[in-house]
1. Out of I, II, which structure matches 6, 23, 27, 22, 13, 6, 2, 0 when P(r) over Cα pairs in 10 Å bins from 0, in percent is calculated?
2. Can you tell which of I, II yields -14500 when helix-only ellipticity at 222 nm (-39500 (n - 2.57) for each DSSP H run of 4 or more, over all residues; to 500) is derived from it?
3. Please state which of the structures I, II yields 5.0 when distance in nm of label points 7 Å out along Cα→Cβ at positions 150 and 246 is computed from it.
4. Tell me which of I, II gives 26 when you compute relative contact order in percent (Cα under 8 Å, 6 or more apart).
5. Please state which of the structures I, II yields 10.8, 29 when Rg and Dmax of the Cα atoms in Å, for residues 38-85 alone is computed from it.
6. Computing FRET efficiency 1/(1 + (r/R0)^6) of positions 182 and 230 (r between Cβ atoms, R0 = 25 Å, to 0.05) gives 0.65 for which of I, II?
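Values quoted throughout were computed directly from the atomic coordinates according to the rules given, and no laboratory measurement underlies them. Note that the coordinates shown come from a computational prediction; the quantities given were computed from them, not determined experimentally. Cβ atoms are built from the backbone, for glycine too; each structure is taken alone.
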Structure I
Amino acid sequence: MEGGTKAAREALRESIARWTNNGILGQTSVPRLGIFRQDELTEPMSVVYEPSICMVVQGSKRVLVGSETHVYDDHHYLITSVDLPTFVQVVEATKERPLLGLQLKFDIHEVSQLLLDDNFLHHRQQQSLHGMATSEVTLPLLTAFQRLIDLLDEEHDIPILAPIIQKEITYRLLVGEQGARLRQIAMAGSQSQQIARAIGWLKSNFKQQLRIEELASQARMSTSSFHNHFRSMTALSPLQYQKHLRLHEARRLMLAESLDAATAAFQVGYESPSQFSREYNRLFGAPPLRDISKFRLSDGGRTRI
C-alpha cells in the first residue's frame, strides 16, 4: 500500500508541476479546484480559509488560527469546514523542490445530499468540533485528485466527469477520519450548522456592529452557549472573529487597492483610526504603514492558500 501511495503522490506532483506557473495560485477550469506552487519560504501571511481540503504533494505549510497551529505536508491534508481567518506560512520550499499543492472548495449542498444516505444516519454529532484539522493522506484521495487534474487535458469532459469525482472526494472525506467536521455543518438543525450560518453572516456583514445576542437568538442558543460553540469551532470569540475579518480585509484593501490606513479602516467598519492602528499592530505585529511597506518589499504575497 505504501508503495502505491508513494507512486500516486509522485504522479500528482508531476501533474501539478506541469500546470502551475510562477508560484501564482491558479483557479483551474475544473470548478472549485485550484492548484499552486511556491518556490521559497514565506513570512506568515493573512488568509481567510474557506471550507475546503488543501493538499501539498511536495513541501509544507503552517497555518495559525487563534492559538492553534496546523502543519500540512505531503503526508497530511488540511481540512477546513467553516470560514476561518488565519495566518499561513510556507515552511518548506526551494526553487529546486518547490511547494506544490491543490485546494478543492466544498459544496455544502453536495455534502448535505450525501448525508441523506443511510450510511450516515447513525452519526448524530452535536459537539462543535474545531473547524480546521489535519489528517493523513490516503491512496483513494490521491488517485481521485489525479483523475480530477487529468481532466484539465480533456476540458470537454469536465462538465460530466468533474462533479462525479468531486462527489467521490467528498464521500471519502465524510467516511474518513475527519468526516465529523463536514457532517457537523451540513446536518440540518444541528448546533454546529447554526454556528456555521452565523459565521457566514459575519463574513458577509463584518462591517456592521456586532450584536451577539441577536446572533445567538437566530441560532436558538443562549448567549453563553453560542459563545462557547463559536469559540470551539473557530478558536476565536465572535468579537475576535469579526476583528480578524475586518483587519484582514483592511490589509487586502491597502495592498491591492493602495488605500491609506484611515480610508481602509473606515471601509471595514472602524470609526476610530487610532483604534484600528492599535488592533492592526496587535494582530500583524506592526502599524499599517510599516507592515504594508515591508510586505510590498518582499515576494511573500504570492501564495494565498
Structure II
Amino acid sequence: MVDASNLPASAGAKRPGQLSEFWRYFKENRGAVIGMWVFAAFVAVAVLADLIAPHDPIVQYRDHLLQPPFWVEGGSWEFPLGTDAVGRDMLSRLLHGARFSFYVGVVVVAFAASGGIVIGLLAGFAPKWVDTLIMRVMDIILAFPSLLLALVLVAILGPSLTNAMIAIAIVLQPHYVRLTRASALSERSKDYVTAARVAGASKLRLMFITVLPNCLSPIIVQGALSFSTAILDAAALGFLGMGAQPPTPEWGTMLAEAREFILRAWWVVTFPGLAILVTVLAINLMGDGLRDALDPKLKRS
C-alpha cells in the first residue's frame, strides 16, 4: 500500500473518499461525536442569539431583581433562568455570551494559527541561526504561565475584550510555531519535496504549497484545543476585570459580577459556570476525536 504521507499535497487532497474515511475514524469516538453536536448547538446559539433570546441582555428589569428560575418558588416563565442583581435576564445574557465566546475562539485561533504557521515554516526552512533564534524566543514565551503572561499583556494594553484576545493569541502562538516547525522538518526530507525542489520550485512554493498541506493534521487538532483554551482564558480575564467590561454579557464577566450573591442567589453563578464547563468539555472531546481521526499512527486497520 502506498504511503499517503509521501505523496504530493495535491494527490492527497484529491484522493476519493477522504472525508468518508475521516468520518469513519472520527465516529468511533462517541465522546467526540457528542462533543461535535454540543459544539454545533453552541455555534447555532451564538449565531441566532438575537432571535432566540427572550429579552435584551443589557436591559434591567428593576421590579425583578435576583428573581429565581421558573422551577424555584418565586420564579416565573418570563425569566426562565432568573435574573441577576440588577434585573437582567440570565437566559438572554447566557445566549449572547455564547456569541462572545465563539467570537473570542475564532479570532484568537485565526490570529495565533496564521502567525504561528508562518513563523514555524520560516523556522523550518531558514538557516540554523535563524531557526535557533526563533525557537529561543518561543521558549521564553512558553516559560511564563500562560494566564499570567496574558494578564500582564492586557494590563499593558488596557482592559478590554479586544486586548484580551490579542494577549491570548500571543500566548498561544508558540504552540503553533513548534508544531509547524516540527512537521516541516519532518516533511522537507521526503521524496516529493526533493522532487519539487529539483523541478525548480521556489522556497515559498515549497513552504506554502508543497509542505504546508501535509502539516495541517496536528495544526487542526491544536486549533480545536486552542479554541477551548481561548474561551477559558477570556473568561478568566473577564472574571479578573481585565477582559470584557460590564455590561457586556460575557460568561467570565457574569461570574465576576455574581460573586457576592453566590450564597443567596446560586443561579447567577451556576449557569455561567455550567456554560463554560459544557462548552470547553465539548470542544476538548471533539479535539480528541480529531486527533484520533487525523493521526495515522492512531488509526486502526
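1. II
2. I
3. I
4. Here the read-out was taken from II.
5. Only one of I, II returns 10.8, 29 for Rg and Dmax of the Cα atoms in Å, for residues 38-85 alone, namely I.
6. Details: I: 0.85; II: 0.65.
The value was obtained from structure II.
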